[in-house]
Structure I
Amino acid sequence: MVKAVFIQNPVSIYKDRPGEAYHFPKRYLGVVRQTIDDWVLLYESRSKGGAFGYVGVQKVVDVLPDPEMEGHYYATLDRSSEWSFEYVVPRAGPDGLAFEKSLRGADGRPASGGANVSAVRRLTEAEFAAIVNAGLAEIDGPDALPRSDHTEEVGFPGFAESQAPFGPEPLAEDRPDVLMMRKYRDASFARQVKAAYGGRCAFSGLMLRNGGGRPEVEAAHIRPVAHGGPDTVRNGLALSGTLHWMFDRGLIAVSEDLSLLVSHNKVPGEVADRLLSPDRRLHLPQTTRHRPHPEYLRYHREMIFGG
């Protein structure tokens, strides 16, 4: 098994299905086959709206030929393993040296050309660990902090003050299992979603804060983890506790036009009027790349709300 970098831009000439499959030409086949059952980093270049850095990590399941395009293949990805980074990681670390040695110029800094133009690049275990550790460093700021399971009444009754402890150990070269540990993934997902929505509930539009200044919203998975949903911002919504409970139980959903759907046979109209914003529309993050993916919303509509 081999770890690698896959370049996957928001706009591409390839038939990528982000989170599901990576499309590539035959010249990379040997390397990609070696990544089966191992982890790869997802990288977006500067062109066409890319974040210009490493944006997440995911596991490769298999490699299959493209039945419609000769000489091209798909690396199928484990959807549930996808984990978006809390920070977009640039090519170089704080010391100015490129994380990937193959990208270093004579002075150790990222160079142009050469391996930079390769859509797939092998990584050493040390390079992989260094990039993942940088990407999963905790977001600073009150909007990013998850609520504690042990609440105190501070400021307003029922508003939590204490923070849930979260101290992720650095990813060691011999500890790839850290990438599947729910205690790390859940806390990181919560920080990312809260930060993306600025601590505002996506259904009510309200931004309530506790006595310590932290937002009283929770991070909800759109496609549940139990259904193979990933820990990415685009699979998340910041919701108040009550609305999170209702969303998880299929009482509320989001339509294709981003208006809110309510199960009126289970939710009285006066309750919906009190809990939801008057326009009954989803409040979106300011950053376009953090907005909910239509496929996750569709899954929730059809399998949770409709089911």
Structure II
Amino acid sequence: MRLLFVLFVAVLPLSADDQSDFSSAPDGTWERYSPLSPLYPASFDFSQGQCHITCPQPSLEIAQVYGGARGGLFAPTIMTDSVASVDITGWVPSASRALSGIHMLALTRVQNPIGLGSVNGYAALVIDMGANSGPGGVGRNGRLQLFFLENEAGNSMTFGWVDFPFDPEKDHRLLLVSRGVHHTARVFDLANPGTPLAELYEQDNTYPSGRTGFIIYNDRLAPLDVTFDNFLAWDGTPPPLVITSVSDPATVALSSDLHRSMASDLESTTDFTDPLSPWLPATPASTAQSGGNLITVFPIDGPRRFFRRKSL
């Protein structure tokens, strides 16, 4: 007989969320970030049920002093522990260089005020590495980095990055978890939202709380055109897990809120009393979406298996 044990952390009531599916423009409490206005203002279009941001190319003189094209949107609520999640549903890459220069960022603990020379907080950053940037010069790669932002300037919190396949024909989710001094950046292909394409982790305690949001930036002298959807920021409380029935007795299916999923937050072991059987990331056999839920199926490859959330 197979035994299944699932260990749950206590789930506290959620505080106020900042969320929008952009079926209409967010209200006036959301701040539009357009630091090169009025000369080169960012434009925000919500007419297609998404957040379409375009930024004109600044002149060389402006770019040399104030930086490249950029724009974004910041939610109003100040949070301490927080998760910021936003879907990247399309972008127009610069065609002139192999490295396109397009940066897409999800941010947490952003300090007020926000504006020219003043964005301070944490950022999960994806860079479009351009055409033919994949392995062997084929395909397109993205690059995930975890940044500490100070006065709009980014400093990498890690000694490296993670490259991953970044197909502009697919939808992606960019996610940043800031809990205590721990910060985790993840990016997903929304066709497989249970397993990150790339993940980075670091510690920093400079900013204890702040706002959330997302921005775009170009470090080349070029315009920007990026579309986002389904922004969600919450206090970082893990969503409850529900065990669902499955036909295969050698598997277990766990269901959680799709948009709040911080996938890969589960660990698994066959014996939590044995130090030689360590807790390891739980690798799903498959994932599927069902309404607003993410159904993740895990194999049970022994007489029993234990699951728990990561401590971070």
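Each value in this text was obtained by applying a stated rule to the coordinates, not by laboratory testing. Source: prediction; values computed, not measured. Cβ atoms are built from the backbone, for glycine too; each structure is taken alone.
Match the computed value -500 of helix-only ellipticity at 222 nm (-39500 (n - 2.57) for each DSSP H run of 4 or more, over all residues; to 500) to one of the structures I, II, and report its label.
Value -500 for helix-only ellipticity at 222 nm (-39500 (n - 2.57) for each DSSP H run of 4 or more, over all residues; to 500) corresponds to II out of I, II.
When relative contact order in percent (Cα under 8 Å, 6 or more apart) is calculated for each of the structures I, II, which structure yields the highest value?
Evaluating relative contact order in percent (Cα under 8 Å, 6 or more apart) on every structure, the highest lands on II.
Which one of I, II has distance in nm of label points 7 Å out along Cα→Cβ at positions 85 and 221, as calculated from the coordinates, equal to 4.1? Display every interim value, and only then the final one.
Numbers: I: 2.3; II: 4.1.
Traced to structure II.
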